[in-house]
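Undergrad: These are the structures, in structure tokens.
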Structure I
Amino acid sequence: MIEIVPYDPYWPALFETEAARIREAAGALVLRIEHVGSTSVPGLAAKPVIDIQVSVASLENPAAYSELLAQLGYSHVPLGPIDLVYPFYQRPAAWPATHHVHLCVLGSEQERRHLAFRDYLRSHSEVASEYAALKRRLAAAHDGLSLESRERYSLSKTEFVTSVLGRALPADRPRHA
């Protein structure tokens with residue numbers, strides 16, 4: 001079952017603890033670690049899963065990251081072509097997970113979009129409230145008992161996320177003469 005719970009003020013501390021574990025294990029491989037996803041937005045109801053975006057110099061050797069994250073209890077969740085730009089790991093391996101790690105290249109479009117979305121929700125509480133309501137409706141519609149159901153839940157948020165990014169990243173809009 002996909003469960004949306006009220007914001008927990010302990011989530012940032014859980015992120016900091018896990019980020020420290022990743023930094024210690026990865027050393028210079030990791031260039032930036034950010035708390036992303038709904039648990040990173042104060043006051044936002046969310047699935048109780050800490051999403052961590054780990055920025056690296058290159059994704060050309062995914063096995064190195066998979067091995068490193070496996071030592072920390074993470075399992076790679078194959079997501080097809082998205083693995084080339086935003087590989088996904090979860091801990092524990094069995095669902096429901098408590099932590100997600102998303103790898104991306106420092107300065108990439110994936111990194112920029114996820115941080116922009118998070119920052120927009122942090123500074124626009126009314127939009128964050130709309131997002132919470134959407135997530136509750138979608139959680140009721142998708143049981144989350146399979147990877148496919150969890151993917152449908154995530155993909156069902158695409159229109160909302162795209163709308164927010166249109167406001168958060170106005171420089172991405174085409175300019176007309």
Structure II
Amino acid sequence: MARVWLFGEDVDTDQIVPGRYAPYMTSEDELPKHAFIEARPEFAREVRPGDIIVAGANFGCGSSREYAPKALKLCGIGAIIAPSFARIFFRNALNLGIPLFEADLTGVLRDGQEVTLDMERYVVVTDAGQEYPLKPPPDFVREIWEAGSTVAYFRRYGRLPGQRTGEQGGE
């Protein structure tokens with residue numbers, strides 16, 4: 001079972017990790033201790049591996065701080081579910097292997113509620129047995145999640161998802 005951490009709309013990277021806690025100001029080891037330190041001070045202390053963030057639209061907006069999704073990864077977040085994500089946050093989270101789902105569950109799930117995220121069926125199941133389907137990711141996204149990150153995928157396969165062996169990446 002995973003706990004739901006419910007957030008509103010427009011959660012920006014400053015709320016996820018304020019700039020003064022950037023790894024180059026503290027350390028990468030300290031990074032997860034500062035996740036939501038001002039917006040939800042209890043988050044870093046109480047979050048458990050596999051917990052799920054459920055938020056409103058535009059999650060991860062603001063600056064392009066790559067350490068914001070990194071802090072959530074290091075906290076062990078199992079997935080983030082929101083109607084939409086800021087583009088750079090989405091890409092950074094994908095590169096780190098954090099499952100992101102575009103869906104609005106803010107009106108049906110409660111903060112602190114225990115749920116199961118079934119990653120085989122792509123559905124959130126509540127403690128009362130209610131099921132909320134999630135859009136399955138494209139194969140290449142699923143492959144990155146399974147590998148743990150784009151770097152881990154590349155190290156394992158010597159290429160990026162969808163890239164043929166020997167094919168050069170680039171624009």
Structure III
Amino acid sequence: MSKFVKDLLSKDLASRLDGVTDCVLADVVGMDAISSTGLRKRLRDKGIGMMVVKNSLARRATEGTSLAPAFEGIEGSHAVLWGAEDFVSLVKEVTELNEDAEDFEKFEARGGVMDGEQLTPERVKEISKWPSRAEQLSMLVGQILGPGSTLAAQLIGPGGQLVSQIKQVGEEEG
């Protein structure tokens with residue numbers, strides 16, 4: 001491939017990955033067309049982008065970006081996966097696909113990059129156990145509402161007791 005064509009391809013790849021700061025790499029070599037189509041549909045439904053790239057071109061396209069560490073020390077072609085609601089949701093989906101040997105037996109997570117740090121396959125699996133953004137927000141809301149509900153119960157409790165006592169006195173006199 002000529003240098004001119006490589007430059008064109010790497011510029012196109014850089015424009016496609018523009019704005020992407022975190023990604024996961026996966027090995028999809030050897031998947032048949034039916035599995036590959038099913039995989040792409042499943043990812044598309046979850047808002048995840050996938051692109052199979054040659055690593056030398058990906059290195060050229062991501063040079064100087066936060067994605068560059070993902071392609072260090074990796075050879076061959078890999079699929080770059082990005083998107084989803086947040087990075088943890090992306091990693092959870094990739095790990096689920098990795099464990100789904102029945103439908104996607106050739107799919108294997110190979111690493112990635114998060115906040116400019118290269119991830120190993122083991123680290124990707126570890127991150128999949130973290131709470132996603134939605135789970136973190138629900139925990140935060142629960143922590144915020146907990147003291148408020150306790151305070152409301154403490155304020156309402158004595159008032160309810162007072163009403164009960166007044167009602168008993170009223171029944172005794174009546």
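Derivation of every value follows stated rules applied to the coordinates shown; laboratory data play no part. Remember, predicted model here, so these are calculated numbers, not experimental data.
Undergrad: Suppose log10 I(q)/I(0) by the Debye sum over Cα atoms at q = 0.12, 0.20 Å⁻¹ works out to -0.63, -1.31; of I, II, III, which structure was it derived from?
TA: Checking each candidate, the match is III.
Undergrad: To continue, here is another question. Identify the structure, out of I, II, III, from whose coordinates helix-only ellipticity at 222 nm (-39500 (n - 2.57) for each DSSP H run of 4 or more, over all residues; to 500) was calculated to give -18500.
TA: III
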